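Throughout, read-outs are computed from the coordinates displayed, never taken from laboratory work. In this text, all values refer to a predicted model and were calculated from it rather than measured experimentally. Cβ atoms are built from the backbone, for glycine too; each structure is taken alone.
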Structure 1
Amino acid sequence: MTHHRPWPPVTPIPAELPSTDTILDGKHLTVRPFLESHVEELYSAVGGVQNASLYKYLSTGPFYDVEALAQHADFLCQRTVLFPYTIFSKMSAATSGGAQLHSSEEHTGAATGLICLLNIVPIHRSIEIGYLLFGPHLQRTTAATETCYLLMKHCFEDLHYLRVEWKTNCFNEASKRAAVRLGFVFEGVFRKHMVVKGRSRDSAWFSVTDEEWAGGVKKALEDWLRNDNFDEKGIQKIKLEDIRRRLVKKNA
């Protein structure tokens, strides 16, 4: 007789669409719903010839003038299942605990990048973090990790999704490493998944489920982001992957 694992029941709390009235505030940055007024400042971080390499694996860009970026931003804002956010650095790193703030609260610091929530399917409680466009000053920083943490936390705990996805071009090794570092699990490759800039793209799929988030992914990120995990020069003491590995071993 064949035994099958029963399908787990799902709590009746419905998943919600992101709200344009909420921003996410962290120690190093603020993630704010994109507005047209952000374009010029954002262009300074991700536009121009000097930043053309940022768009190697993206479906759009590069943008060589403010008007081109503004047109693209307008396109993003008109999409009903895609929510773009501007990432603003902070002048100071006062701890906020990743709280939600009302959008009327003003940001401080410079725009350093763009990130989106997309492929949103509330009925199946699935959502994707994607279209990461991080300027040079944001890449490979504590703030970059905190950006992803804030979005993941928002998706699971505020919007009640059961699955957060991360997809990337199979040739984008940096994005694949980032996904695994953050705690996403590799699920496989969708061959010829998309046509991007006239080329066929194979996409690597990753995900984190709500059980994985509550079971160690969240705590590993929070422990890594603690002030005492960094020395006086801002260098990490323990890698995120090592923290998560210890948690898994402890909970085994």
Structure 2
Amino acid sequence: MSEDITEFLNAWPYTPGQPTVRLIRTSEGVEKIQIRLDLGVLQMNAEGRPDGQRPHGYESLLDYFEDEMDDAADQPPEERPKLSEDDCRSLRDEAAQYYHRYMALLVLEDYVGVLRDATRNLRLLDFLAEHAETDADKESLADVRPHLMMIRARAVATQAVKDEEGKAALVAIDLALEDVKRAFAEGGKPQAFDESPEVEMLRNMRQALAPKLPVSQKAELKARLQKAIEEENYELAAILRDELKQLKD
């Protein structure tokens, strides 16, 4: 078998500005997600830990450490283990794998998978805040919380729309906006709420779910989509495309 993958890449060309993702099944029946990049391909497992590893025999490093902390729950607080800087670094590296996967799953419209992985990373944020040894590690991913809340709401709301449950979609968005507002307040940055791109995306989604939008608003969404593409803001562009699809003529 040749180690050169040029022929493989030529058969699946990279398109600048377009997220190119596909789901494949190996000869062993394992589902893999592939992301076409300008210089190659990123491949990950669709289930379990994205790189397919099982640290310490667990599905993920987070699962392993959670089990360790549960075993020590009956010990006096001062004797319970803490996550070292190396532990926290490894957990953050693992979280990055799940980030790449849930962003790919968004493109594949697997909203159940997006919800699973985003919720898992939110769990990590709480775990670090409780068990990290240093204050820096406790707060190392705190700024990611609004993004994760937005991604979860987007997945739930979009799936609800597909299931013709428009009211459920609105509830999911409203709850997420409340959660994001609370997160900024608890982080000492209440003024950041209205300036947050995550809040803008959630509000855009909510506006798109309104029963009947004026033609002028549809034109505005198209203009914003074009601007997002020009600025290579592909995440916002994907949301705006979804909004335009959801509009009724």
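Determine which structure produced the value 12 for relative contact order in percent (Cα under 8 Å, 6 or more apart), calculated from the coordinates; the candidates are 1, 2. It traces back to 2.
Can you say which of 1, 2 returns 20.4, 64 when Rg and Dmax of the Cα atoms in Å is computed? Corresponding structure: 2. Determine which structure produced the value -19000 for helix-only ellipticity at 222 nm (-39500 (n - 2.57) for each DSSP H run of 4 or more, over all residues; to 500), calculated from the coordinates; the candidates are 1, 2. This value belongs to structure 2. Across the set 1, 2, distance in nm of label points 7 Å out along Cα→Cβ at positions 7 and 159 reaches its highest value in structure 2.
Taking FRET efficiency 1/(1 + (r/R0)^6) of positions 55 and 167 (r between Cβ atoms, R0 = 30 Å, to 0.05) as the criterion, the top structure among 1, 2 is 1, with the largest value. Here distance in nm of label points 7 Å out along Cα→Cβ at positions 87 and 231 was derived from just one of the structures 1, 2, and that gives 2.5; the source is 1.
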